[in-house]
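These notes open a run of structures that come right after.
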Structure 1
Amino acid sequence: MDPVAQEEELRRALARVARGDAPALKAVYDRTSAKLFGICLRILGERSEAEDVLQEVYLSVWRSSARFDAARGSPIAWLAAIAHHRSIDRLRTRGARKSEPVDAALGVVDGALSALAGLEAAERAKRLNHCVGELDTLQQDAIRSAFLDGFTYDQLALRAGVPLGTMKSWIRRSLAKLKSCMDR
């Protein structure tokens with residue numbers, strides 16, 4: 001499903017939640033919990049606290065989904081803001097953390113990519129997009145669905161209306177074409 005359709009589906013689900021539709025809240029949870037949990041975990045740094053805050057987030061969504069205004073932003077941005085604010089509130093309730101001396105930072109390694117590695121990764125991504133663009137439409141869809149959206153070969157074959165073996169062959173040939181293109 002394309003991102004615009006996903007956003008619209010999430011928008012409709014939030015509207016149903018505002019009317020007290022519990023299955024709609026489950027649909028919102030299923031579509032967004034991984035992303036919102038990641039936000040909570042990144043801020044709080046502790047899995048159990050992130051899980052607790054995530055539960056608070058969905059309770060808040062249940063109570064205040066009528067306040068979501070699609071004209072002001074996307075549903076995922078609204079949900080992410082709730083997760084962010086709830087996580088920050090939880091940090092504040094923890095109180096001041098024990099701080100380390102400034103010299104302790106000297107031993108901390110920066111795990112981010114170097115500027116050169118970042119440029120190389122961006123160039124590879126650009127090259128890969130170009131190579132995917134050289135595939136025919138069916139192959140592009142199969143590759144993107146399998147490797148970006150997580151569809152299985154069975155799901156892809158069913159969706160395309162072809163036998164499983166045919167889908168596997170399409171993917172295998174597409175990957176070979178991509179490798180050839182990337183090696184040029």
Structure 2
Amino acid sequence: MQYKKYLKISAIIVTIYIAIIVIIGLSASPKDSDVAVVLGNEVYADGTPSKRLQERLNAAIDLYKNRKVKQIIASGGVGKSGYNEAAIMTKYLQTNGVNPQDIITDLTGINTMATAINTAKIASGHNFKTIVIVSQYYHLPRCELAFRQAGITNFSADYPLYFEIYDIYSIIREAVAIPFYIIYGVER
């Protein structure tokens with residue numbers, strides 16, 4: 001009988017933890033900043049960005065066109081399709097009205113930690129003081145943790161209004177990944 005009580009308490013704690021991740025992500029609000037960094041995501045076998053990645057890019061394009069950011073960092077690595085996400089992202093940004101001079105391509109942003117570290121280096125080299133992190137809402141708490149660990153503290157965040165059933169898996173993945181970031185941190 002005792003284990004059922006502990007199981008119920010554990011389920012409540014996990015539910016609250018997941019709710020906190022979602023609430024933090026959905027409460028993100030971008031501030032006027034020097035640059036937006038878009039974290040990479042799936043590129044299809046035909047070399048086109050997935051709908052999720054397109055929506056991230058569109059969110060950054062909106063920030064850029066509304067003059068909330070002056071430049072955009074496209075950060076990604078080589079995915080399962082064999083394409084470098086950042087290169088595809090850069091092409092998409094250019095095709096959709098972003099001046100090529102206002103795009104910085106981070107071809108080695110192979111994961112969230114790498115993007116945070118690379119963004120810190122890029123920000124230092126370009127004298128960026130403020131950053132908007134752009135990703136899915138459920139990914140933002142881990143992004144914010146990684147960016148803090150990489151030494152970036154003056155940031156805000158934004159996410160596209162794009163939701164899909166796959167978000168359920170992604171939220172659970174984030175719930176598992178966040179403790180690893182807390183324990184192991186970002187190596188600089």
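Values quoted throughout were computed directly from the atomic coordinates according to the rules given, and no laboratory measurement underlies them. Since this is a predicted model, take the numbers as computed values, not measurements. Cβ atoms are built from the backbone, for glycine too; each structure is taken alone.
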Open item on the list: Looking just at distance in nm of label points 7 Å out along Cα→Cβ at positions 146 and 162, which of the labels 1, 2 belongs to the structure with the highest value?
Closed with: 2
Open item on the list: Looking just at mean count of other Cβ atoms within 10 Å over residues 82-89, which of the labels 1, 2 belongs to the structure with the highest value?
Closed with: 2
Task: Which of 1, 2 yields -25000 [helix-only ellipticity at 222 nm (-39500 (n - 2.57) for each DSSP H run of 4 or more, over all residues; to 500), calculated] - done: 1
Open item on the list: Going by relative contact order in percent (Cα under 8 Å, 6 or more apart), which of structures 1, 2 comes out largest?
Closed with: 2
Open item on the list: Given a value of 2.1 for distance in nm of label points 7 Å out along Cα→Cβ at positions 10 and 26, calculated from one of 1, 2, which structure does it belong to?
Closed with: 1
Open item on the list: As an exercise: distance in nm of label points 7 Å out along Cα→Cβ at positions 50 and 170, calculated from one structure in 1, 2, equals 0.8. Which structure is it?
Closed with: 2
- [ ] Rank structures 1, 2 by volume of the Cα convex hull per residue in Å³ and report only the one at the top, that is, the highest.
- [x] 1
Task: distance in nm of label points 7 Å out along Cα→Cβ at positions 18 and 90 derived as 2.7 - corresponding label from 1, 2 - done: 1
